[in-house]
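Take a look at the structures below.
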Structure I
Amino acid sequence: MLSKKFWEKYFKTYDVLNVLIPYQELLDTIIDKLKVKPGEKILDAGSGTGNLAIKLEMLGAQVTGVEYFKKGNKNS
C-alpha cells in the first residue's frame with residue numbers, strides 16, 4: 001500500500017487533472033462504457049475528489065463515493 005505521505009502530495013495536485021482534455025476524455029470513455037441509466041445505483045470505490053461521481057450524478061445515477069484518504073473526498 002502506498003504511504004500516507006504519497007496520498008497527501010497526490011491530492012494536492014489531483015484537481016489539476018480535471019481541466020486537462022485527456023483526463024476529461026478518460027472520464028467520458030468510462031461513462032460511455034458504463035451505459036449509465038437514470039436512477040441506477042453506482043459505488044465509486046476510491047473516488048478521490050469525486051470527479052467521476054459528479055459526472056455520473058449529472059446523468060441521474062445515485063452515486064456513493066468511498067475514499068480511504070480523507071483529504072481526497074471533498075466532492076464525494
Structure II
Amino acid sequence: MSAHEEDQPRRRRPRRATRPAAPGVDEHPSVHPLTGRAAEDRPEGWGGQAPALGTASAHDEALKRDRPPHWA
C-alpha cells in the first residue's frame with residue numbers, strides 16, 4: 001500500500017443481505033408501470049376469465065337495482 005491509500009478511509013460495503021428471488025416471483029417489479037393491475041387483481045389470476053368489455057355481471061345488476069334512494 002502506498003502512503004496515499006493509508007490516508008483514505010476504507011470504503012465500507014453495504015451490510016444489507018441480498019438473496020435471489022424465489023421461483024415464480026418477478027425479479028424486477030419496479031420495471032412495470034404502476035398504472036397496470038397486478039395479476040392477483042385480475043380474474044385471470046384467480047383462474048377465471050376476463051369479462052367482455054361493456055358486459056355487466058349479475059352481481060353488478062343487483063348492486064345497481066338495490067342501491068339506496070339517496071344515490072339516485
Structure III
Amino acid sequence: ITRTCLTILLYDEFDSGPCETYSAAKTLYENCPMLLYAAEYWHHHLGEGVSKDLNNLVIKFLHNSDKLRAAAQ
C-alpha cells in the first residue's frame with residue numbers, strides 16, 4: 001500500500017507543486033481520487049523491515065520539495 005501511495009504522489013502532475021486555485025485542486029482530486037488518501041496515509045503503511053526498493057521510493061518522495069508541498073496541500 002505504501003508503494004502505491006508513493007507512486008501516486010510521485011506522478012509528474014505534481015512536479016509543479018501545489019495547485020494555485022481551488023478549481024485546479026478540485027480537478028486534480030477528481031482525476032486522481034486516491035490522491036487525498038495517499039497524501040494523508042502513505043506513512044501509516046510503512047512497517048519494520050522496509051525493502052531497499054521501498055526505502056528508495058520514500059527518499060525520492062521526501063527529497064522532492066514540489067511533490068511534498070503538493071501532497072501537503
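Derivation of every value follows stated rules applied to the coordinates shown; laboratory data play no part. No experiment lies behind these values; they were computed from the predicted model shown.
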Can you say which of I, II, III returns 12.2, 40 when Rg and Dmax of the Cα atoms in Å is computed? III
Structure responsible for -12500, with helix-only ellipticity at 222 nm (-39500 (n - 2.57) for each DSSP H run of 4 or more, over all residues; to 500) calculated and labels I, II, III on offer: I
